[in-house]
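Structures given as C-alpha cells follow.
What follows draws every value from the coordinates through simple rules; no lab data is involved. These numbers come from a predicted model, not from an experiment. Cβ atoms are built from the backbone, for glycine too; each structure is taken alone.
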Structure P
Amino acid sequence: MRLLIMGPQGVGKGTQAAKLAEHYGIPAISTGDIFRYNIKNKTELGLEAMSYTDKGELVPDELTNKIVKDRLAMDDTKNGWILDGYPRNASQVEALDAMLADLGTPLDAVVALDADRDVLMERMAKRAAEQGRTDDTPEVIAKRLETYAQETAPLLDTYGERGLLVAIDGVGEIDAIQADIVAALDAKVA
C-alpha cells in the first residue's frame with residue numbers, strides 16, 4: 001500500500017503514520033527524517049541540502065523532490081510506504097506524480113487528518129512544553145497553520161478529484177483514530 005498522510009501540524013500525522021506502518025508492514029517516511037538522514041550521513045543530496053539549511057534557507061522543491069525520489073526507490077519500499085510531510089504544494093504534487101510513474105507505483109490513497117484550529121494550537125503548545133521546543137511559539141504555530149491552509153490544504157481537493165482522499169477526524173483516542181483510518185483504507189483499497 002502506498003499512502004500519503006496529510007493534515008495541519010499537530011493533527012497527529014506522525015503518530016498515525018507510525019501506527020499504520022506497523023499495521024501494514026511498510027515504512028513510514030517523514031521528509032524531515034529523510035533530510036536529517038542525508039545530512040547526518042553527508043550524502044551528496046544531504047550536502048546539497050546543507051548548503052541551504054546552514055544559511056537558514058528552505059530547501060528548494062527541486063532538491064526536496066530528488067531526496068524523496070531517492071528514498072522511494074529504496075528496497076524497503078517495494079511493498080509500499082506512507083509518506084508524511086510531502087507533497088506540500090502543487091509543484092510537489094506534479095513531481096510526485098512523475099516519480100510514481102517512473103517507479104511504476106501508483107498512489108493508493110491519501111489520508112487527510114483534520115482538527116479544529118484551537119485543538120491544533122493546544123496540542124502544539126503542549127508538545128512545545130513537553131519537548132522544550134522554543135521554536136513552537138503561538139505566533140510560529142499560527143504561521144505554520146496559515147501556510148498549511150494556503151499551500152497544502154488545497155492539494156486535498158486535487159486528491160479528492162482523483163478519488164484517492166480518505167478524510168478522517170483527527171480528534172479522539174489515538175487507537176480509535178487508527179481504527180477509523182484502517183477501516184476506511186480497507187474499504188477503499190480492497
Structure Q
Amino acid sequence: MRIVGGSLRGLKLAELGEGDLAAHLRPTTDRVRESIFNLLVNGSHGNPVPGARVLDLFAGTGALGLEALSRGAARVAFVDEGTRARALIRANVERARAMGATDLWRRDATRLGQNRGAGFTLVFLDPPYGQGRGEAAIASALAGGWIAPGAMIVWEESRPPVVPAPLVQIDQRRYGDSIVTLARMPDA
C-alpha cells in the first residue's frame with residue numbers, strides 16, 4: 001500500500017498483507033482510494049479536502065486519513081478500537097512524519113459520545129462489511145455533534161448503506177466488492 005497522490009505520493013505504508021480478518025482489518029486498496037479521491041477532487045460538489053478537519057472512523061491502517069493529509073487536509077483524527085489497527089496507524093503516521101497533524105483515539109466508532117471540539121468537515125467511514133456498524137457509527141457521530149455543517153461523508157461498505165437524515169446522498173459507485181457512497185451534511 002502506498003499514498004497515491006499529493007505531497008506524500010509514493011510513501012509506502014506499513015504492511016498488512018491480505019488483511020487481518022480476525023481484527024476486521026481490510027485496507028482500502030490503492031485503486032479504490034485513488035477512485036475515492038478522484039470523486040472528491042473532481043466531483044461537482046467541490047473539493048472538500050484542502051484545509052479539511054478529517055474524522056477517519058474504523059481507521060484500520062489510517063491510509064484514507066493520511067491520503068487526505070497528503071492532499072492538503074489540515075488535521076486528521078483516527079478512531080479505531082483495535083490494538084493491531086492502532087499500531088499500524090501509529091507506524092504509518094510516523095512514516096508520514098505527521099504526528100503534529102494527527103490524533104489517534106482508542107474508541108468504539110459506534111459510541112463516540114459528545115464531541116468537545118469543532119465538528120469535522122470530511123468523514124471517512126470504512127466499517128467491517130455487512131455488520132450494520134456503519135449506520136450505528138453515523139448515528140453516533142450525528143448525535144454527538146462530530147459532523148460539521150456542510151461536511152462530506154465518504155462511506156465504504158459491501159452493500160448500499162442506509163444514509164440517515166439529515167445527511168443527503170450525492171453519489172454512489174461500485175469498485176469490485178466495495179460500494180462507496182458520498183453524502184453531505186446540509187449547511188447550517
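Assuming -7500 is helix-only ellipticity at 222 nm (-39500 (n - 2.57) for each DSSP H run of 4 or more, over all residues; to 500) as calculated from a single structure, say which of P, Q it is. Answer for the origin of the read-out: Q. Given 42, 42, 29 as the derived value for Cα extents along the principal axes in Å, which of the supplied structures P, Q does it correspond to? Answer for the origin of the read-out: P. Structures P, Q were shown, and distance in nm of label points 7 Å out along Cα→Cβ at positions 71 and 87 at 3.0 was computed from Q. A value of 0.95 was computed for FRET efficiency 1/(1 + (r/R0)^6) of positions 63 and 175 (r between Cβ atoms, R0 = 25 Å, to 0.05); which of P, Q is the source structure? For FRET efficiency 1/(1 + (r/R0)^6) of positions 63 and 175 (r between Cβ atoms, R0 = 25 Å, to 0.05), the value 0.95 is produced by structure Q. Out of P, Q, which structure matches 31 when relative contact order in percent (Cα under 8 Å, 6 or more apart) is calculated? Label of the source structure: P.
Comparing mean count of other Cβ atoms within 10 Å over residues 47-54 across structures P, Q, the highest figure comes from Q.
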